[in-house]
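See the structures that follow.
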Structure P
Amino acid sequence: MQKNVMIYGSCVSRDAFQEIGAGYDLLAYVARQSMISALSQPTALLPGDPLGSASQNRSLTADIKSSLMQQLRRHAADIDVLVIDLTDERPGVVALPDGSYVTNSHELVSSGRLEMVPGRKPVINVATERHWTLWESAANRFFKALTSLGLMEKTIVLSTPWAEVTENGEPVEEFQGRPTAEMNAYFGECCAHIRSLGYTVLNMPEDVRYAASDHKFGAATYHFGTEANSWIAAQIRGAANVAVQSRK
């Protein structure tokens, strides 16, 4: 029986899905869209020319339109497993003059669109008090909406603390100079809050938490190796099997 998966997260989940095997359909993949941005009102302040990469253009356009909830409503009836990871919260968000928020992604910055918007556009960095206030509010609304859509029992949240070394023990460069331990502590608080809302949070074992030195995009704190991908794939398969059994 075919199993339907939707991912709201990052390459952490997407890379693992590629190893999951036959019998699984990826209904939708929403990436580079902070929960703050996703639960914000869409903005009309950021028109511009398409980016050179089709995938980057799609993700930027989707973030500007705050597309996540629309995607969830479209696919809710067909989803067997909704996979969430928080890695794409890492760049923080930009507060726009119209009261909306967008993810401070590489795609947004490189597009030059922010430079065309007059007025203050402060960046709200992750692991700050202001970010936590905004993120907690967005998370409360998001998970309440998932419950209303009947997705609570079908959702798994992956807690994937970042790696400090590669499989060879070589140190991995910190993300934008932010200490990895600090980032892991913050995302740990986010996952604890999600768990307090009654949602399933799965903790990646420490012994598989290393960066792949041969990752196609280079070694990074969140570019995990084969063992981590296998663990994530196993969590998705397990959740999908439970969902399929509940169909019967």
Structure Q
Amino acid sequence: MAVTAEGARRKERVLCLFDVDGTLTPARQKIDPEVAAFLQKLRSRVQIGVVGGSDYSKIAEQLGEGDEVIEKFDYVFAENGTVQYKHGRLLSKQTIQNHLGEELLQDLINFCLHYMALLRLPKKRGTFIEFRNGMLNISPIGRSCTLEERIEFSELDKKEKIREKFVEALKTEFAGKGLRFSRGGMISFDVFPEGWDKRYCLDSLDQDSFDTIHFFGNETSPDTVQRCREIFFPETAHEA
């Protein structure tokens, strides 16, 4: 099918930006092949990108294999956009240690380790603090837990608000230090400098002067594909 001038312009001026967990995939799981195939079809009409809190290796593990992810998406924003890829190449990288300084960073890490040492949970595993370029990811149970243990902790967290209480303690201890906290997924929360949430990538996108940016996130799965069909493929939106 020939690409019209209007269609070509829309591809250049419209971006669909997707969260990863809960939008393109279940939390920390691989993308469904049908969803992956649809995204490439969508890419024929608009530019597509992903923004996730995880580091690039975890995003790549969920959405493809190795470096193919930066080839399948026009934009890849890892770690809330503090690590940015555009059209297959690394665009920029920011680090939390340079922004916060070593003293504040160590105070933060030490507080978290002490707090978790006093927690009594049904299970604890390993990797309680994951150090990323743009954030610290804190997990009271430990990120090396199994899927079954992850679900068990998530259910307990809903009842006892383990992460919520942890975050409140951090907000009190580090008030006025320019830190923000975000609970997401099932077992952890992120700590990052003010302004380094998923909106961080918008500064980069502003330079590319898109007419429209559609953002899909916060538990839109399993409706993500259907919503995209309704917007960009209305002629097939009601097909099974």
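Laboratory data are not the source of any read-out in this text; all were calculated from the coordinates shown. Keep in mind that what you see is a predicted model, and the values were worked out from it rather than measured. Cβ atoms are built from the backbone, for glycine too; each structure is taken alone.
A few comments on the model shown:
- Winner on Kirkwood radius over Cα pairs in Å, for residues 149-188 alone once structures P, Q are ranked, highest first: P
- Read-out FRET efficiency 1/(1 + (r/R0)^6) of positions 13 and 141 (r between Cβ atoms, R0 = 30 Å, to 0.05), computed value 0.10, structure in P, Q: Q
- Label whose coordinates, when FRET efficiency 1/(1 + (r/R0)^6) of positions 157 and 229 (r between Cβ atoms, R0 = 41 Å, to 0.05) is calculated, return 0.75 (choices P, Q): Q
- Computed 64, 38, 29 for Cα extents along the principal axes in Å - originating structure among P, Q: Q
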